[in-house]
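Please go over the structures that come below.
Bear in mind that the values in this text are calculations on the coordinates, not laboratory data. Here the structure is a predicted model, which is why all the values come from computation and not from measurement. Cβ atoms are built from the backbone, for glycine too; each structure is taken alone.
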Structure I
Amino acid sequence: MPAPADLVFRNGPVHTLAPAGPAATAVAVRDGRIVAVGRDADVRPLTGTTTEVVDLAGRALLPGFQDAHVHPVLAGLTMIRCDLHDARDAGEAVAAVRAYAEANPDARWISGGGWSMEWFPGGTPSRHLLDAVVPDRPVHLINRDGHGAWVNTRALELCGIDAGTPDPVDGRIEREPGGAPQGTLHEGASALVGRHVPEPAAGTMLAALRAGQGRLHAAGVTAWQDAMVDPDVQRAYLTAAESGLLTGRVVGALWWDRERGEEQIPELLARRGGAGWFRTTSVKIMQDGVAENFTAAMTSSYLDGCGCRTGNHGISFVDPDRLRAYVTRLDAEGFQVHVHAVGDRAVREALDAFEAARAANGETGHRHHIAHLQVVHPQDVPRFAALGVTATIQPLWAAHEPQMDELTIPFLGPERAGWQYPFGDLSRAGAPLAAGSDWPVSSPEPFLGIHVAVNRALPGDDREAFLPHQRLDLTAALTAYTAGTARVNHLDAETGTIEPGKLADLVVTDRDPYAIPAAELAGTSVVATYVGGRRVHAATEPS
């Protein structure tokens, strides 16, 4: 007789997402691994007196979700600071700042973030709104997309920023008539104030990690790639991993300092390694900004409000020739490279760098990937498959909403606007797909992203879908959030599908996503999340 399982799921649809997976209603787990997948009768012999039995009662079992591009420590830090993510407009954001300042009278700085550009005229909040509620202490609030900051007058004064302060090469100071700083700092300009914000204590970073991790588990996420791991974030992960507090499988992408060059590679090599479920085997390079503030790098210039060419092509943060050299060296040193590229020029520059690395080093198997991919020139779509570069998509952004319709499409023009988020074209061209949320930029809920990937519309939006020919089918979207990301993180031999021998990283959902209309996918919720057979989240107690 086989040894009894520790854990059995039965009586519900099991979507293995394995290419040849059987139709199943039951899974058995022993010692953290899946030992059987099949019908209820197939696992009955493995059910002993000590086996925990989860009656799915028609609910679905899927592989645990994996997020290929997320910032849980930053998100957790925002959650425990001045968090504006629940605000719905400028008035609510200002009220939240006032409430936080009043509740924290001893805080020397008011820091946090989560504001959205569409709340403010032109996408640029004014310092005077903050001055009205916090006139005496500096305020520094990061944009929800992480590409800018909203500051008050006191912060500008303390940091010596005035009408005579030049724009940094990698950013822009929004200005009032006459040249005085307006209160919005784009891209690298945000560091003019941000570097003066007091660093959080080590205990605060660990608390932020635990808060972020808990939120991801509640969304059904069992593994992720943290896309911005500086030394402070790395220390928090190592502490959590060594103490047993880390309950997700994590690849940390070490942050590439764009103000430096190859001289930083020995430092990155010294930081490579990890502990427990945390590994620092990737390097993140931010190649451009975002389209909404006109810093995403484009092959042709942005338009102005009248539809005329502005001459502004955005910013390549890393010189393309140097990018090719850096990526080639990192690839040779055994690193995966993870590139942020929003504009079509940045995407092309990243692909050119990976092509150069392959020409110099051969196929190294490091599974490089490019994240965001808002605007991709059609000529570059086939290059992903040809180079073996994974397209890491953030599906939730591929929809009509104010930031898209008011702050992006008018300044791209109709042809280029039609190149946005080409998930369908990438899939049809054979590109490997992974998926992520970029939380706290947007929601960490995989089913929200899956909903948009399948519908190309936000939940409840009955307008025409956004570029509907770029839809993914449900299996492709689910696979990007499971096996696709597992592959990027070199976890595909152990996770990403439900198969005997693999780790029991699993999620129970309240309904079967294959049994409901596509327009209802976003309503799917996570009942329970398991990592290695251990339940790390339960919305309600499965019975």
Structure II
Amino acid sequence: MELPALPRQLAGPQPGWAEPTDVVVIGSGVAGLTAALHLREAGLHVTVVTKVNIDDGSTRWAQGGIAAVLDPLDTPEAHAQDTLVAGVGLCDAAAVDVLVREGPTRVRELIRWGAEFDRNNDGSLMLTREGGHHANRIIHAGGDATGAEVQRALHAAVHRDPWIRLIEHALVLDLLTDAAGRACGVTLHVLGEGAEDGVGAVLARAVVLATGGMGQIYSATTNPVVSTGDGVALALRAGAAVTDIEFVQFHPTALALNNRDSQQPLVSEALRGEGAYLRDGDGNRFMVGRHELAELAPRDVVAKGIYRVMRAEGTSNVWLDARHLGREFLEGRFPTIVASCRAAGVDPAADLIPVSPAAHYASGGVRTDLRGRTSIPGLYACGEVACTGVHGANRLASNSLLEGLVFSRRIAEDIARDLPAQTDPVTGSSATWSADPALRAPLQAAMSAHASVLRSAESLDQAAQALTKLALDRSAPGLASWEATNLLTVATALVGAADLRQETRGCHWREDFPDASDVFRGHFLAGLSETGTLTETWEDA
């Protein structure tokens, strides 16, 4: 397979300004803001850089909730087991243990910061169940607006602290490193009030990536338009290891719209957790008999089941039936979903809801250890941009917000424990260019057609050919061209790893290799050579 060469640095002017801080956090979702708050508790000055506004990332779109062992009848061991099963042999057991044991404390901490979750009449937290869980351990807020409440609480806490500097409307470009190869800041491009203020730099003693996902490499995604893989692309250009990037989870039930926008409304798994059924065109519950948990099977199982039905019927969606739950319950428990459906002309209390899979969550990302440290000293990663080893080949439902809470705290502790003095960045001589912004739509179309839920050697080769052709067109530097370059970078890494993984495991489905293989019970680690060639190395699990 021939893949395009990629830049080791984005084309652009040298920074025209610079400002110092102790730690720069890139991203303002649950992982980034939690990291910032913990770093401030340690007495450090923090600068948070976010791409648009503080609330425009993926966190606020999370509907389902946060998984944590808060029921006395539940156990961390049971939560860990469900996580390991969903990850299909590729989870890091030590990382999973950290997640399930530290998670409840981090959730209680979030509540102390002001997050208000739904409660029963006796004041206890209301718990529900989602796919892959064998216990009710999902807390939620506003029925199906958990992410919005988490974002609100963290946003408020950050704004109460005058020592957290917030830079909005800023796209991070590249990592700055010193003569020893340690991260010492980032370059970024800041937009003013409709005008370009140009490229600058934030110099820092440590850098935390919390940039979120890369769903915008696909035409249909639940991710917001800002999710263009910027953190993973930056890390690759800087020389950091990226792993498990082929494992992109497709949420089984996005609202299937005829006029698809770049972000598909999510129909939360919690709706199935409360008793909604999936039906085919003949009205049959097709997940019954396919898995012991039926509609609440792990997401890859449900997504594959839906795709098989769609392919057999020649349709673009299946149907979610929530009518038996009743109008009062639906409007009270799922107001966001009801509003999205009604905006599309569907009444969930009376109509079947058309749903289909859409790109939702990147289980892989920038490789980290249990303290969030990447392979570059001084560079940390948390949240969806990171690969902590928690998710393996497929993320368990509602573990993502929990992961952001748990590992951002661990990063803050590690930074506070041993933060070196500020060092000066050195200028590299890497390959520098930026892609044509016009590649975005054809790239999304190629990835959706050839490298989404259904993959094969033939389809992945078609994707690689499309990416190679698109990479030939270069552009003058600018916001759209930088985003396009990031999309090209992460798409190329995904296609390369997906081609090498000749098996079906978790959310990676190869039609030409339909079974899991012990040969591939491990991880591909992606990197970039000095000339921008994608490299892949293997590591056993």
Structure III
Amino acid sequence: MNPARRTTAAAATTVVLATAGTLLTTAPAASAAVTCASPVFKRQFFANTTFSGTPKRTDCDTAIDQNWGTSAPASGLPKDNFSVRWTVTRDFGSGGPFSFAASAQDGIRVYLDGSRKVDLWKNVSTTAKKTVNVTVPAGKHTLRVDFANWTGTANVKFAYTPRTSATVDKVKPLVPTGTTVAYDKATGRAKLTWAKNKEMDLAGYRVYRRLKGAAYGGTPLATTASTTHTDTTLPVTGAAYYYEVRAYDKAGNESAGTADQLVTTVDRTAPAVPAAPTTASEAEGLRVGWSAVEGAASYRVYRASTASGTYAQVGSTAQVSHLDTSAVEDTTYYYRVTALDAAGNESARSVAVSGKRRDLTPPSAVTGVTVTPTEYGFRVRWDANPTADLASYAVRRGELLGDEEEKVCSLYPGFYVSAETTSYDYAVLPDGEESCFIVDAIDDAGNSSFRWTGEAQIVVATELDTTPAVATPDGSPLTLEATPAEGDEGNRLTWSGLGEEAPEAAGGYRLYRWNPDSSAYEKIADTGAGAFEYFDTGAERGTTSYYWVTAVATDGTESLPAADWAVTAPAA
């Protein structure tokens, strides 16, 4: 939750506080798909041992090393007869020999690209372990680890590591990529850079240099664990030199060399003209990007108000992009780029490209917010926002933290309504709790008044308390779940816990709904012994309905009740 600060108990314009080092941001929808950046595993929990149906929970796991004991692995899962699946697709570089170490109680299976490598799949009373040696091909591959717990203690551990013995690993690393060189005429130094190698057993890099027309020697110019090297020994004789970079692993295997990188100590030839640049709007300005030019040490960026207008320099950089922070929002500019070599020779200008910095001005704050407690939660209303490009409103509820002198409204994720709407029925269990609300305005560029300014009108309201006066006793053999109606189908009641042949339910089930007028749970239906579902079409919309379900024996005796509730907003 993200906090917003208020100085009085009444509605006021306030400043938002930071939580966990960041300002409040809108949380993604709960139904959004979980993605995990490699090499982090994607983990899925199932309430069965066959990995069937929709996972009960999906998250990310940096390492497979869990010991749940005899407890459930996550909320909503059983402590027995559950399964967990981990998957990850990662780049293994050149591949080679790996060790797969697995242990589990109960079952574990490990797959590489769908091929099973470890199979310890049975219910055991002690942890089973197995380590296998696997040769992994080069490139990207998918690891999948399946774990099942049938009964008792649950623990699982899996790790994959390269085998780095010189007698085992004979696979050369991949050739380094992205190699570039920049020559500084003033200092006579050449700086090489390259991309980080994908190898998991990488030891470092070796840099080689040769005079044009000669071969590379057997001794490297330099050995480094970095992805850059500056040659301070390059002779300034006007000759041309070539560089290449090779990767080597912990077993001593060395890759082939990269493509030759040329440096001429006296350079009087301008680099090639950069290809057509691109533009992209960012929060702090308009970014101009282009492809690297061979032999270029830096670039200059020029800007004009028309394609054929007068271009003035607005930036100089050694990178392949420049952020024009002076660009004005919603204004079109034209850019051309030149390349400069290490000696300062400048190429002709590239073709012109246009770009516009997008709107980053937030809407004005929402005013006139009122909150009225109801039997279904709260009715929230506000004044129409005058922002011309308004796209939607976000209605957000939170809880008050702190003392009476200075309280903080710690907000939950919000609900979005259209720009034409100035009210929202906020459905929540009305049990007498104090809540705080804000309404945020968002324009068609995604700018949020609250996120940008950190200010909003906070309104505090206390829920009605519709809690039944009769408490539900503990000890029911049943579990009841009430799902609120979305139309005229009624609230859906489902229950479980007893089979059709159970003597407690031989006579069926009995359903009750709380009647606040009579201060009692009143019977609304009797069902057969095999029933598990009932739709309460008699429940009103725009209120909170409280329910009991009991099992009825053949002699009419009822079990202790199981309880749940359903909140429905008023019908649209």
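Which structure, out of I, II, III, was P(r) over Cα pairs in 5 Å bins from 0, in percent, for residues 144-215 alone calculated from, if the result is 3, 15, 23, 20, 13, 11, 8, 5, 2, 0? Computing P(r) over Cα pairs in 5 Å bins from 0, in percent, for residues 144-215 alone on every structure in I, II, III gives 3, 15, 23, 20, 13, 11, 8, 5, 2, 0 only for I.
If semi-axes √(5λ) of the Cα gyration tensor in Å, for residues 72-151 alone is calculated from each of I, II, III, which structure is the one that comes out at 27, 15, 8? That value comes from structure III. Given a value of -8000 for helix-only ellipticity at 222 nm (-39500 (n - 2.57) for each DSSP H run of 4 or more, over all residues; to 500), calculated from one of I, II, III, which structure does it belong to? Considering all the candidates, the number was obtained from I. State the single structure among I, II, III that was used to calculate distance in nm of label points 7 Å out along Cα→Cβ at positions 248 and 280, giving 3.8. Corresponding structure: III. Computing percent of Cα pairs over 32 Å apart across structures I, II, III gives 39 for structure II. In this comparison of I, II, III, the computed figure 23 for relative contact order in percent (Cα under 8 Å, 6 or more apart) is attributed to II.
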